[in-house]
1. As an exercise: helix-only ellipticity at 222 nm (-39500 (n - 2.57) for each DSSP H run of 4 or more, over all residues; to 500), calculated from one structure in 1, 2, equals -13000. Which structure is it?
2. Could you figure out which one of 1, 2 the value 0.15 for FRET efficiency 1/(1 + (r/R0)^6) of positions 210 and 434 (r between Cβ atoms, R0 = 35 Å, to 0.05) was computed from?
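Readers should treat all values here as calculations from the given coordinates under stated rules, not as data from a laboratory. Computed from a predicted model, the values in this text were never measured in an experiment. Cβ atoms are built from the backbone, for glycine too; each structure is taken alone.
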Structure 1
Amino acid sequence: MAELRDLTATELVAGYRDGSFTPVEATRDVLAAIDTGNGDVNAFVLVDHHSALEDAAHSTERWRRGEPLGPGDGVPTSIKDIFYTRGWPTLRGTWLIDEAGPWDVDAPCTARLRETGAVLVGKTAAPEFAWKGVTDSPRHGSTGNPWNPALTSGGSSGGSASAVGLGMGPWSVGTDGGGSVRIPASFTGTVALKPTYGLVPMFPASPFGTLAHAGPMTRTVSDTALLMDVIAGFDPRDWSALPTPTGSFLDGIEDGVQGLRIAYSPNFGYVDNDPEVDDLVRTAVGVLADAGAVVEEADPGFDDPADAFEMLWFAGAAKVVDAYGPDAIEKIDPALRLGIETSGRVSASEFLDATQVRMDLGVRMGAFHQQYDLLVTPTMPITAFPRGQEAPDGWPSQHWTSWTPYSYPFNMTQQPAASVPCGFTTAGLPVGLHLVGPRHADRLVLRAARTYEKAAAWPTDRPVRITR
């Protein structure tokens, strides 16, 4: 039998159902993977062996009786250390938060995971207040990549991506305010979905407002859909939460892309990609065409909205830091402080101007999707760079938005977007394929992602963790 840490959530649940193994056995193997590998990558900031094994024992008994609580019962699961998790501190990578708590509230996604019987093993690393596209923080240090721990895992959900990639649990829940599940998915060769805004409720409300989404991080598209079945759904604590969806996100996932109209934008008309990224993504788009999609090369036709995004982003960051007192800004990540000082102290008029850019972008993309069912781009123009850096060596800017041009525009428009692995460079580093749908077309995005994954025989043709 393969090591249980290497199985997907879907495979684990099937094994629990037919009695091949138990949640206790799977959890023990995942905890062993964490004990062995976390020192190399720093994916976890908290691991609770006792609680996890206790939850796994309860799940094992439920499966023995044939009474699982839900589709995730017994699946070892991690939570990004941004979400409230009852009984565990939520430190968000900062020294501004007192570990003493109290910690007596679950975020909506945490509550849904408990309700389905998931085994919570621990909390994963994030940059301070999840503010940037790499994962390093003053409190917890930096997080490395499963394929090379000397490189970044990306961010801000880099701890979750590395955990999933290394078999430290088959799935995790992250946040995405400008690419934060998709950036690390691309860098680590994993799968992630930024759902339509409001589909996965948030509490407390993010300081980054309606840019911030919560979403699943997994190794396969089917697991992504299954985790969406767990965490999506109305929560009254989120004023912007959408109604609970009907049916399963697995419904129709195997229906293919025959006849879908797909726009392929190699570079938005203004991005310079690594040549190997170009080649791998173009090949992946060919797979979708061979599967029956009608693919046309077309750009959405907007200018880079980075300035407006950063104004909205750092205004939120300023608000969250200000809540900790007038001297708090002296105690945070220096790069975060610089961003707040240069872009976050804005007038109401400037904020509204940035909001107008956002609204115009949403109108443009709404019209674009009248012509095309999906937009496909690279997830990232580059591959992972050295750990602990804000940007690649020699990059013209230290702003994380300068090397994530394909992700943050779709936080501004609140559209669903997924990243799936589409191959490796000659240096052995993963590259991601980015699939974007119109708002509320999450199932369509997952269907196209699954079509590509299946046709490309991905990820079964690769190791799912470092071999030591």
Structure 2
Amino acid sequence: MQLMYKSTRGSNELITSSEAIIKGIAEDGGLYIPVRIPKIDISLSEIMDFSYVQLANYILKRFLTDFSEEEISECIYKAYSNNFDLEEVVQVCKAGDNFFLELYHGPTLAFKDMALSLLPHLLKTALNKHKITKEIVILTATSGDTGKAALEGFKNVEKTKIIVFYPDKGVSEIQKRQMDTQEGDNTYVTSIEGNFDDAQNGVKKIFSDKQYKEFLEENNYILSSANSINIGRLIPQIVYYFYAYLNLLKKKEIENNEQINIVVPTGNFGNILAAYYAKEMGLPVNKFICASNENNVLSDFIKTGVYDKHREFKITASPSMDILVSSNLERLNYYISGKDEKALSGFMEKLSLEGKYEITEAMKVGLKDFYGGFATDEETYESIKEVYQKFHYVMDTHTAVAHSVYEKYKEDTEDNTKTIIVSTASPFKFTRDVCSSIGLETEGFDDFELINELSRNAGLKVPASIVDLQNKRIVYKNVCNKESMKKVINDFLKV
């Protein structure tokens, strides 16, 4: 039976998964979701020995029902066969009693590679399926990691162009260099004056501008997204939560069907939402622990049911989470509202007009599986130091936020459920903060010199993708303001 997709905001239009991937965002501004979340149909013990690729095939074919099994298999093979440092794509490392799910062994050293290595192949297959001859323009706002992962994924992919906007302040030197040195005939990068929310809001505004989209279509272009608002980004992320659980099962760290906790450092809520989908499919999860940095709008929401973006935007040591408007929360609110599209549209309108909304008491009860907490930069640094000194395990600043919040969760609840901490980025992307946290001298060293210092002192191999980054030619030095984003697009597309 074919699984159809609809908007969170109540449009009656039902479309296939391939159409949802092409469109990226619904006409009414809502996000596409499957009309039902499919369940796994065999026991976890039966899929315990699946490779990552086998597991990805098993999960994706339940969501992408208008793709053939051969099409899904080919897309997955192209995404994961040669792009990752690990044969199994991801790994679970144990440090003390903690289990770290390392998602950063791809080409750009961040968890975004897990989905963005796959999305271009899904999109290309979808375009061919619908015999679309127009060129797709991928429009992406990034707080640091999505941009490079999307650029790398879509680089030189036929019938696509990709334009990335990132905040001019608030990304690490390594993240900035990764984007500004991007190669590829179909890529374009510019920084934007302001923060990530300015970039994201600008992109959303363009997506909702019907007249502008019609103008682009007249010029043979269709807009789509590589941000996690695209359901094609979200679904592949479900796979690694199952893989992590099965890994613990195989190592006899847990019993079959034993519940686990999952801690996710997140700003846009997509990564933790994928864990929620995994539970709805049948993964035994006790608690989702949502870890924020000092831009703690999500942890406040989980505690109070009030979403309020009226607060100081802070540039932190975990820049990929420096976000005050979390797009994917809309999908969770849809589910905990009992699929009340009218109520959800009201919340989104209030957020747009007033910058704040409060969910109903019944919806607050729906948040019972979530715990929200945040870590300051000082607590983040202390977590990096503590885990390194005790276990000689090196965390990046985002993973350290998750670890710090998890320690607070244990203190608050005395819950000793086995827990997976999601490690979202390589420590080599944030070397200055990591090095200073573990006691290495940073004064007088640039970020690239610190890569070698970290490697030498911590005994870590420098990832191949970062070795030559310092000597790569800077391709992009562009800066724009949010009012001129359309002009940037028009100039690149020559329309």
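1. Computing helix-only ellipticity at 222 nm (-39500 (n - 2.57) for each DSSP H run of 4 or more, over all residues; to 500) on every structure in 1, 2 gives -13000 only for 2.
2. Structure of origin is 2.
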